[in-house]
Structure 1
Amino acid sequence: MSKTIFITGASKGFGRLWAEAFLKRGDNVIATSRNADSLKKLSEMYGDRFLAVELEITSRSEVFKVMEMANGHFPGGIDILINNAGFGVIGTVEEYSEKEARDQFDVNFFGTLWTTQAILPIFREKGKGHILQLSSVLGINTVPTCGIYSASKYALEGLSEALQQEVKDFGIHVTLIEPTTYSTEFGSSAQYSVSNPAYDQVKAALAANPAFSEAASGIPAATIEALFAVVDSSHPPLHFFLGNAALGWTQYNYSAKLAEWEEWKDISAKAQGK
């Protein structure tokens with residue numbers, strides 16, 4: 001049975017790829033972009049199974065208005081929300097401007113919060129629904145120069161883990177999609193802070209790391225089958241890695257964190273005061 005998917009940030013990257021994949025398999029898609037002209041080709045190809053919507057996701061009022069309209073467009077309403085819209089600000093913590101930091105959170109965190117809030121009454125009334133949040137492996141691990149991007153995704157992870165506990169009894173599922181590096185337009189759409197030469201060595205070391213080379217990047221089209229498996233599951237995961245490098249990296253980092261907490265556990269316990 002076909003589904004109706006609402007997906008943000010669908011003009012390029014994963015959003016565009018996944019929107020077209022759902023259309024090809026017979027689903028209905030509502031795709032948003034800041035410029036609906038970027039979705040014109042999909043409109044021409046898929047006709048009345050596709051709705052292109054201009055949306056500025058940083059505007060809470062606009063998001064709620066668009067969500068209400070979109071839910072009434074296809075019979076049965078929206079079944080799946082994919083919060084894909086986002087971008088990256090690249091720079092060290094010292095380099096970020098106030099605007100860069102706020103813009104990063106306005107899109108990656110608050111934009112996702114607004115669409116999530118807008119869909120929840122719809123899904124509660126239906127008694128079912130699935131919210132997929134595009135997080136990142138950098139939402140649970142960090143690297144130099146991606147601190148503010150990681151912070152926005154860490155915030156999304158915390159929000160979504162709490163959300164799943166709040167809505168599970170309403171028949172609503174939440175999944176955090178956590179990709180590793182892929183050959184998408186992420187790099188070309190990223191913003192770069194004004195560079196401070198003091199960090200040149202840090203940046204050079206990161207650039208030389210083979211784990212972050214183009215050769216190590218995943219193939220975007222290979223994610224489609226995995227995405228379908230998640231959205232079609234009756235018991236989808238809360239956390240889902242895309243790519244083969246994330247699990248090992250996370251296991252290594254979290255074992256080190258656990259070891260450090262264990263090392264300091266006696267002093268930590270004394271801080272309880274009783």
Structure 2
Amino acid sequence: MLEELMINEHIYLFFLILSRYLGMMLLTPVFSSQVILYQVKILIGLALTVLTFPVVAAGYPLVNPDSNLLVIVEIMSEFSIGLFMGFAVFLVFSAIQLAGQIIDMRMGFRIANVVDPFSGVDSPVIGQLKNIFVTLIFLALNGHLLLIRHLYQSFEIIPPGRVNFSSELWQYFFRRSADMFVLAVKIALPIAGAIFFIDIILAFLARSVPQMNLFIVGLPIKIMAGLILLFVLMPVLNSYYAEVIMEVIHEIPALFRLIAP
């Protein structure tokens with residue numbers, strides 16, 4: 001009887017750990033990519049769980065679930081930990097892609113969409129370009145490895161089965177969601193603002209030279225100016241992307257403390 005109880009407790013703990021890693025695979029950039037097969041994501045989660053299980057099992061007492069409903073609730077709570085971590089990073093990627101969409105709209109590329117290989121949805125050209133750049137920067141900074149390390153260390157902050165959702169957690173994500181739009185405007189403002197001034201100049205030309213067909217002349221000018229500015233500002237923007245990504249990654253432990261018991 002005691003052996004069966006111990007086996008049930010170990011299986012329960014194993015699935016709690018696995019749920020936390022699988023939650024990371026749902027929204028975290030790169031891990032959530034549709035390019036990666038679901039079988040591969042599950043295998044990665046299982047491998048991380050196997051490596052983590054002996055350490056967690058030795059450091060925390062095993063708990064036998066009282067009911068099947070409690071098992072489901074605890075597994076979903078553990079799943080949400082990885083989900084919240086991935087969502088925090090996902091907001092940064094969404095902000096950068098939104099900035100690209102704003103630039104696309106000003107340049108006249110809004111009508112041209114390409115399929116995003118990571119999310120599988122249509123995305124404007126510049127938005128997709130920025131998404132590719134920020135993904136490469138994320139990988140170059142070893143952001144995916146840092147997130148795995150933070151999630152592994154989360155077991156020290158939040159013991160398995162001890163998740164506590166506080167009002168501060170929702171305030172954090174509300175603030176982060178609002179900051180996403182501010183970040184998108186900051187990134188898009190130099191290029192979109194320059195194109196806006198070009199629109200003003202073209203408007204004056206239209207009044208001065210009515211014979212000029214501004215639709216034929218203005219669109220190539222805005223596209224050329226946007227691409228030149230994008231090329232010139234690329235080093236500065238990439239450095240800013242790296243700073244923002246590392247900032248949100250370093251905030252992950254503080255996010256976990258909002259869910260800690």
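Laboratory data are not the source of any read-out in this text; all were calculated from the coordinates shown. Not measured: the values here are computed from a predicted model.
Miscellaneous remarks
- Of the structures 1, 2, the one that -28000 was derived from, the read-out being helix-only ellipticity at 222 nm (-39500 (n - 2.57) for each DSSP H run of 4 or more, over all residues; to 500): 2
- Test item: percent of Cα pairs over 16 Å apart, for residues 127-174 alone calculated as 63, pick one of 1, 2: 2
- When relative contact order in percent (Cα under 8 Å, 6 or more apart) is computed for each of 1, 2, the largest belongs to: 2
- When percent of Cα pairs over 31 Å apart is calculated for each of the structures 1, 2, the largest result comes from 2.
- Parent structure of the calculated result 61, given that volume of the Cα convex hull per residue in Å³, for residues 183-230 alone is the read-out and 1, 2 the choices: 2
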